[in-house]
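Input: structures, listed below.
None of the figures in this text is laboratory data; all of them are computed from the coordinates on show. If you're wondering where the values come from, they're calculated on a predicted model, not measured in any experiment. Cβ atoms are built from the backbone, for glycine too; each structure is taken alone.
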Structure I
């Protein structure tokens with residue numbers, strides 16, 4: 001990632017790689033958290049990487065969930081209150097691809113936020129109920 005590239009372009013360029021390494025994830029982490037917050041363009045680029053059909057290390061899930069939660073929950077004003085607009089945006093992005101990391105984002109937002117719109121809570125419950133394999137997980141518990 002070159003310093004002259006826009007953060008979104010330098011992050012999104014990694015979506016084309018067939019394998020994302022821990023080193024790549026560390027570079028992304030430094031890039032998106034350099035100012036202590038995640039911008040919308042950076043969050044969009046992270047969703048592009050998540051949707052890419054590449055192999056990703058476990059560190060990717062941690063970064064992705066943390067960064068998107070930060071963008072949705074902590075960029076809101078007042079802090080910790082998820083706005084209806086942020087809720088709609090993240091739900092739309094999650095609906096673009098059913099990946100475990102995206103379900104983890106929704107669950108983490110619920111855990112971290114002080115307040116979410118009631119429609120967001122209902123939407124997360126509905127998506128979780130339709131998640132492939134959820135029956136097996138809940139039956140084993």
Structure II
């Protein structure tokens with residue numbers, strides 16, 4: 001489901017739980033940061049279990065018809081159940097309804113699960129960035145035309 005401002009603290013918490021210091025610095029993620037992003041063409045979709053957020057995806061509109069998937073995470077105890085696929089598909093359907101032309105996503109080049117997920121939902125590898133965010137961390141860019 002599409003998240004609202006009331007979900008901001010839980011969204012910040014789940015993103016921080018999945019933070020990878022060697023890739024992206026998520027230390028700045030806070031309730032106020034999420035609320036601010038929600039006001040600026042960023043959309044968060046969440047999955048819940050017993051009214052607790054267990055997964056989220058963030059889609060950020062970066063140009064007239066271009067969007068980026070900025071965050072995608074599911075708590076480890078809920079993985080391998082199709083939750084990430086469902087979250088990503090909900091975001092893609094929403095973005096198609098907003099007349100977006102293309103969606104891009106980046107992940108660590110060695111994150112085989114994320115790459116497989118994006119490929120399964122129609123993304124194709126578009127680029128390879130050596131040491132893109134951090135020294136020693138290569139990144140793959142995936143893209144999908146809607």
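Quick notes on this structure:
- Each of the structures I, II was assessed by distance in nm of label points 7 Å out along Cα→Cβ at positions 36 and 124; the largest value belongs to II.
- Read-out helix-only ellipticity at 222 nm (-39500 (n - 2.57) for each DSSP H run of 4 or more, over all residues; to 500), computed value -8500, structure in I, II: II
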